[in-house]
Structure P
Amino acid sequence: MSSLRLLRSGARAIGGADALSGVHSAARRSIIDMSYSAHFMDFKGSSIPSTMRKLVVTTLSPNFREAVRAQTAAVPTPGDADLLVRNRFVGINASDINYSSGRYDPSVKPPFDAGFEGIGEVVGLGLSASSRHTVGDTVAYFGTGGAFAEYTVVPAKESVPVPAARPEFLTLPVSGATAYIALKRLGELAKGQTVLVTAAAGGTGQFAVQFAKRAGCHVIGTCSSDEKAGFLKSIGCDRPINYAAEDLAKTLRKEYPKGVDVVYESVGGGVMEVAVNSLANKGRLIVIGFISGYQSQSGIPPFRGDTLPVKLLQKSASMRGFFLPHFLSDYGEALSSMMQMFAEGKLVCEVDRGDLAPEGRFVGLESVFRAVDYMYAGKNVGKVVVEVAPPSASSSKL
């Protein structure tokens with residue numbers, strides 16, 4: 001089964017509003033146009049146009065700008081169990097390049113729609129979907145494909161009700177859930193242990209730092225600038241390491257001679273080699289990605305692994321892979337817990353909207369291209385998000 005189909009199945013396990021226990025949603029509004037037997041559309045209140053812009057993968061390539069084109073298409077009509085969502089924000093993920101290069105599902109051939117996750121307002125819905133949703137609801141979604149568009153049709157069962165169209169909520173369905181579940185299920189964290197998080201100031205790294213700290217661990221985080229090091233300190237990281245100014249391997253050997261108990265690793269290549277060498281006895285290294293290789297033709301960074309079995313054996317250590325679709329039974333509890341923490345002010349959900357990018361904030365669908373480049377240049381602090389529509393355009397006139 002493809003990763004996207006698995007993600008779709010996982011979204012059904014969210015439990016809808018149950019996943020947001022303790023978080024109060026905005027008041028729901030009634031559907032005002034019941035003139036269609038199969039679907040309801042808030043044409044007057046939401047000013048739904050006949051066409052929209054969307055990003056389409058037209059050729060397979062790890063070069064996002066080469067693979068993807070902006071196109072004009074008809075605004076889709078939701079089916080019986082679907083929602084039509086006007087996207088307010090969409091999330092940028094490292095795996096957008098894996099998707100555009102055809103690595104996730106080789107059976108899918110271009111053209112196909114790009115984008116994994118978004119958040120916005122329901123402006124139309126099918127008859128069955130109206131049993132749990134109504135026009136004016138705000139939902140987040142992921143894994144359906146086609147998020148990089150002004151409007152997206154989302155199966156109602158795959159949506160997550162959220163209190164408001166805030167970009168912070170977009171950090172949780174993929175980036176936050178990956179850190180939460182990976183550390184809980186594979187990290188086996190215990191108070192007093194040492195945890196190393198690579199790319200710690202990124203979209204998922206920021207959550208790994210916070211969850212490890214909440215577990216009572218000493219947290220080390222790698223980053224590429226003093227600005228990011230400052231951010232890591234602000235969210236509880238005990239020892240930020242700016243690898244642009246410090247030698248990561250030497251620093252770990254000097255300051256942590258007994259090694260680290262858990263590594264949350266997303267960079268790959270040489271960084272993973274250092275991480276393996278830095279494991280303590282019975283240490284666990286969790287592989288959640290290897291972004292340093294995604295832009296290559298193979299998608300895999302070089303790794304000198306000839307001695308890996310020996311190194312793991314000598315330390316009774318382990319290397320564990322984590323792929324979110326394989327842990328869907330944990331998803332609902334993870335999302336509910338994170339939403340509660342955020343509502344109580346106990347979880348930082350940092351978003352980077354491109355305010356410091358050369359051309360400014362990421363606004364409009366075409367700025368997705370800039371946002372992908374920005375993330376791969378390592379400029380972001382937190383989750384990279386693009387504002388597809390301004391607030392005035394995403395608010396119903398009801």
Structure Q
Amino acid sequence: MNLEGFQQELVAYASEIGIDKIGFASAEPFYNLRHQLARQQQLNYQSGFEEPDLDKRTRPELLLDEAVSIISIAIAYPSKMEDAPQGMRGARRGIFSRSSWGKDYHAALKERLTLLEAFIAVHFPEARMRSMVDTGELSDRAVAERAGIGWSAKNTSIITPEFGSYVYLGEMITNIPFRYSEPMEDQCGDCRLCIDVCPTGAIVEGGQLNAQRCISFLTQTKGFLPDEFRGVIGNRLYGCDTCQTVCPKNKRKANLIHAEFTPDPEIAKPLLEPLLTISNREFKERFGYVSGSWRGKKPIQRNAILALAHFKEKSAVPALIKLLMEDERPVIRGTAAWALGKIGMPEGFEALQTVLETEQDEEVKDEIQKGLAFFAEEMKG
């Protein structure tokens with residue numbers, strides 16, 4: 001079989017195993033990307049989750065000897081949830097971003113890439129391959145753009161004509177000289193909705209993101225959330241979809257294609273108050289299969305506390321007081337203190353005054369003072 005014929009067979013096989021788009025790119029260095037990443041580091045816009053070595057991020061030949069091509073794959077995920085439960089007073093709910101609905105995409109894409117590797121190895125025993133998803137050194141988006149999967153949008157997502165930006169990305173570096181796909185032209189035009197509506201101004205300009213201000217990143221941190229972001233996080237427990245939901249290219253892109261990504265509404269939009277007391281074991285059993293659980297329960301619990309404060313949910317006050325008085329984790333105690341102040345119930349005020357006398361952690365003390373300050377402002381008003 002000639003290479004052209006095999007490439008066509010590979011594309012057909014990819015479709016059979018649930019890959020929605022596949023493209024082929026050169027393994028030449030990503031020179032422009034390196035410049036962008038260096039600038040991002042200079043401005044301290046990186047999240048810290050990335051590979052710090054810019055050469056590894058932009059030179060595929062450092063990751064696989066004799067690298068010639070990169071196969072890029074995309075799998076669509078749903079943007080709509082059927083029978084989504086509605087939160088109400090006394091039963092408030094949080095939300096996981098769409099990329100964390102259903103099965104963890106890291107596992108789903110790795111399974112498909114493993115199948116692709118096996119298929120290639122049968123026909124090309126001399127083939128060398130290295131696959132990665134999200135946590136690999138390469139930029140999934142840069143590879144996808146070069147491979148014609150979609151164009152790189154102003155919100156830094158890859159947008160496909162078929163599925164919008166609701167796609168998971170992965171890639172495989174190989175020594176096989178495939179015929180390369182044609183990159184797509186940018187189709188964002190003059191639209192800047194994603195820039196204008198970003199709740200924190202994280203999209204600095206078209207195609208550049210300050211991850212330190214991005215809610216998606218902030219929901220994954222484990223420390224105290226900076227004060228300026230607490231009022232805009234809303235009921236987000238993990239991730240943020242705002243720059244995607246406002247995008248005109250995502251209209252009518254439901255993508256109800258793969259059953260494994262169909263969300264369990266009680267996981268994707270869980271009740272907030274039960275999250276305050278969930279055990280490690282229960283958290284792993286309930287949420288362990290979704291990508292949003294990768295940082296453990298602490299960030300989710302912190303975000304749940306902030307969400308309850310956002311709703312000013314009075315029914316949560318007893319649980320928040322218990323966290324303030326008994327939880328071993330300073331971030332949880334302190335965030336609970338802040339939330340009690342925002343909710344503004346008298347028993348919360350009394351608890352804050354009581355705990356202030358015994359609390360040893362300075363950061364928690366600061367949060368207690370912030371909580372008490374909310375009560376002082378209310379009394380002035």
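Determine which structure produced the value 14.8 for mean count of other Cβ atoms within 10 Å over residues 101-108, calculated from the coordinates; the candidates are P, Q.
Going through each structure in turn, the value belongs to P.
For structures P, Q, calculate Rg/Rh (Cα atoms, Kirkwood Rh) and state which one comes out highest.
Comparing P, Q, the top value of Rg/Rh (Cα atoms, Kirkwood Rh) belongs to Q.
Ranked by distance in nm of label points 7 Å out along Cα→Cβ at positions 149 and 253, which of P, Q sits at the highest value?
P
Compute distance in nm of label points 7 Å out along Cα→Cβ at positions 69 and 117 for each of P, Q and report the one that scores greatest.
P
-6500 is what came out when helix-only ellipticity at 222 nm (-39500 (n - 2.57) for each DSSP H run of 4 or more, over all residues; to 500) was calculated for one structure; which of P, Q is it?
Derived from the structure labelled P.
To test your reading of the models, identify which of P, Q gives 26.0 for mean count of other Cβ atoms within 10 Å over residues 261-268 when calculated.
For mean count of other Cβ atoms within 10 Å over residues 261-268, the value 26.0 is produced by structure P.
Every read-out reported here was derived from the displayed coordinates using simple, explicitly stated rules and does not represent laboratory data. Just so we're clear, the structure is a prediction, and the values are computed from it rather than from any experiment. Cβ atoms are built from the backbone, for glycine too; each structure is taken alone.
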